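Below you'll find the structures, each written out as structure tokens.
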Structure I
Amino acid sequence: MRTFGLIGNPLGHSLSKDYFTNKFVRENINSRYALFPLDTVEAFPALIENNKDLTGLNVTIPYKISILPYLDEVDTNAKVIGAVNTINIERKRNTVKLIGHNTDAAGFEACMKPFLSDRRPMKALILGTGGASKAVQYALRRLGVGFTMVSRSGMKTGQLSYAMVTSSIIKTHLIIINSSPVGMYPDVDSKPDLLYQYINPNHILIDLIYNPEETKFLAMGKMAGAQTLNGMTMFERQAEASWKIWNS
């Protein structure tokens with residue numbers, strides 16, 4: 001039986017196993033999907049070696065960037081993005097070839113387009129600088145949307161710390177995207193440290209988190225009258241794109 005799975009740590013928030021298990025039952029596919037929590041990315045080669053039936057993997061936090069050196073090949077988009085969330089495993093006799101892809105960017109871009117149909121130009125504030133953030137940056141560039149990065153430290157050139165995000169920045173960045181894990185299950189009472197009182201009905205708040213369905217970040221936006229979107233649609237799109245890659 002072909003096995004697919006998810007690597008990352010933690011994995012308690014993920015719906016990937018449920019999503020693919022239901023898909024396999026619904027479509028009568030003889031495969032299984034498993035969770036593979038890795039304490040360190042260095043454990044990845046042993047996972048591949050010890051699971052000969054592994055055909056494809058999804059990658060989540062915190063390994064979307066650090067997994068890159070362990071792959072034999074990375075497709076063009078993933079190389080430009082600098083992060084991988086899907087791995088195709090090609091086994092031929094005694095050889096294994098690991099090919100990295102990124103389906104996050106296309107998934108996010110598809111979710112973002114409806115918000116931009118009649119509202120350009122707009123600027124976005126991206127919260128977080130990890131692998132998911134890199135996919136968001138790539139998608140926004142393709143859509144012609146300017147953006148400002150926000151990280152905990154704000155140490156890198158062109159990035160702001162949360163303390164540097166003033167009311168003026170909130171007012172001039174009408175799209176705010178949380179690409180960080182802040183607010184993700186089980187830490188559901190947390191939210192990014194922003195001046196939420198300056199969010200208004202002109203804003204669009206997008207959270208890549210899908211568990212919980214409505215994060216504190218999105219709830220604060222909704223209270224202010226902003227449009228909100230969680231990460232479920234993006235999750236479903238990237239999952240189906242991964243499935244297509246594994247079966248191409």
Structure II
Amino acid sequence: MSENVYQSDHFTIDYIRGTEILKGSFINCESSEHYCEAIRCFKIEFEKIKPRYTLWDNRTFRYHISKKEQVWTDTFLNAPGMQMGFVKKVAIIVGPETSGLQSVATLLEEGEAEVQPGFFLHEQKAMDWFLQKTEEVPPLSQPSVFIDSISQEAVTLKLELPSEYLSYYLKRVVDVLGDHTSLEKRSLLFHSLTKQEKKILRFILNGLYNKEIAAKLHISIETVKSHRKNILSKLQCENIVALSLYRVFL
């Protein structure tokens with residue numbers, strides 16, 4: 001039997017007494033005020049009830065938790081909550097949209113709290129996982145990557161891995177892709193290069209020296225040096241190391 005212990009327009013908390021699950025559900029979290037209020041209220045009920053399991057319903061959660069809020073959440077709720085010792089498992093129900101989940105993944109991976117939640121698309125799957133006798137998390141292994149669909153416009157990749165490691169891999173995917181604005185800017189800068197400059201950039205990133213590049217392109221070493229200077233200027237890079245950010249476009 002589920003008992004509602006807190007209700008607002010943005011967040012609800014329910015306690016499932018028979019299974020000792022404290023469930024927090026985001027309904028319409030659109031601001032820092034909404035998010036922080038939810039975390040504060042959850043902590044009050046958490047310390048009062050002392051649940052065996054905690055369940056977060058994030059299916060409609062799209063709010064991006066700022067870096068400051070991530071640190072606050074970790075020190076205010078996650079770290080002290082796990083240190084109390086009565087919580088055995090934490091689960092998060094997610095939807096297909098990952099905009100809000102990205103900041104959750106960063107919070108979990110960079111925080112001090114020793115928590116490794118399970119991620120599920122369906123609530124019943126999370127419930128079943130809670131009640132499994134095993135406490136072990138599958139060992140971290142190389143994920144499987146598949147091409148899910150492909151067209152002239154786009155490619156969709158599918159990544160298969162244990163759900164417990166979703167936050168680990170999602171954060172790394174976000175780190176690799178970087179900020180979209182920066183990626184878009186680098187793309188524009190890269191396409192400002194001439195065809196010859198793109199060839200030289202590829203040779204530079206492959207570790208070739210000026211003499212070797214000159215021989216391959218049948219140009220003088222001085223011409224190669226001039227091109228290198230132009231490439232650094234056009235791509236707004238101070239040194240060769242910074243040019244590695246443009247390898248993705250080659």
Structure III
Amino acid sequence: MRATYTLLSGLTLALLSGHHVQAQVQVSVAPRVGLNIASIAAKPADKYLKDGALLGAQYGVALNAQFGRFAVQPALLLSQKGSKVAYSYVDGPFSKKGTLTTKLTYFEVPLNAVYSTGGEYGLLVLAGPYLGVGLKGEDHLKYTASYMGSNVPQEEDTNVKFVAQAERDYTQHYARKLDWGINAGLGFKAKALQVQASYGVGLGNIIPNGPDNQRPGDRVRNRVLQFSAAYFFRLRG
């Protein structure tokens with residue numbers, strides 16, 4: 001009987017505690033828009049390319065589940081990544097100089113843990129993983145070909161196909177379908193408005209396996225500096 005009473009008491013306390021935690025959770029949803037300053041980190045570095053950055057957009061919806069000063073904040077986003085780099089190739093009297101712009105659009109799901117100071121106004125510290133699925137991509141090469149004093153401007157567009165394994169169609173460029181990594185950053189909240197600045201480090205190699213499923217020798221990863229704003233509407237709590 002004593003054991004039964006102890007068990008019932010424990011269950012009652014657990015239920016009451018669960019109800020208390022549930023009552024403290026504030027859930028809100030927000031439209032989110034932002035700016036990406038994206039680049040690509042390659043190892044080994046391509047000797048014909050000089051690192052540069054690409055401006056892109058991000059937009060979607062974010063959810064915020066607040067537990068006191070802590071929150072879990074997932075989002076569903078369309079995020080534009082890639083790079084814009086200087087291209088230079090010289091072979092004796094022949095040379096090509098210009099820019100190579102790579103645009104990669106992902107459906108991305110970041111899941112951040114957020115700590116906030118203060119009440120309605122305060123600083124935010126955030127970090128968490130993200131998973132991205134490639135939707136579409138394009139390489140645009142704009143250059144001037146020079147030979148013996150003759151200059152000819154040229155432009156080339158090549159689609160980027162997102163795959164797990166590259167095909168044997170060498171007229172097309174390929175990128176790995178899945179991208180994953182971590183984000184970390186800071187922000188500020190003013191009531192329902194949140195403004196954040198974060199840096200995303202891709203951990204997955206975006207070069208896919210070769211046509212015979214061989215692993216790539218080079219490693220290429222996404223990097224992105226993100227600035228975003230979201231205005232939250234409370235759903236419950």
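Tabulated data for the structure shown
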item	result
Per relative contact order in percent (Cα under 8 Å, 6 or more apart), the highest-valued of structures I, II, III	III
Structure responsible for 24.4, 80, with Rg and Dmax of the Cα atoms in Å calculated and labels I, II, III on offer	II
With helix-only ellipticity at 222 nm (-39500 (n - 2.57) for each DSSP H run of 4 or more, over all residues; to 500) derived as -13000, matching label from I, II, III	II
Structures I, II, III, by FRET efficiency 1/(1 + (r/R0)^6) of positions 116 and 188 (r between Cβ atoms, R0 = 25 Å, to 0.05): label with the highest value	III
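Values quoted throughout were computed directly from the atomic coordinates according to the rules given, and no laboratory measurement underlies them. Only a predicted model underlies this, so the values are computations on that prediction, with no experimental measurement involved. Cβ atoms are built from the backbone, for glycine too; each structure is taken alone.
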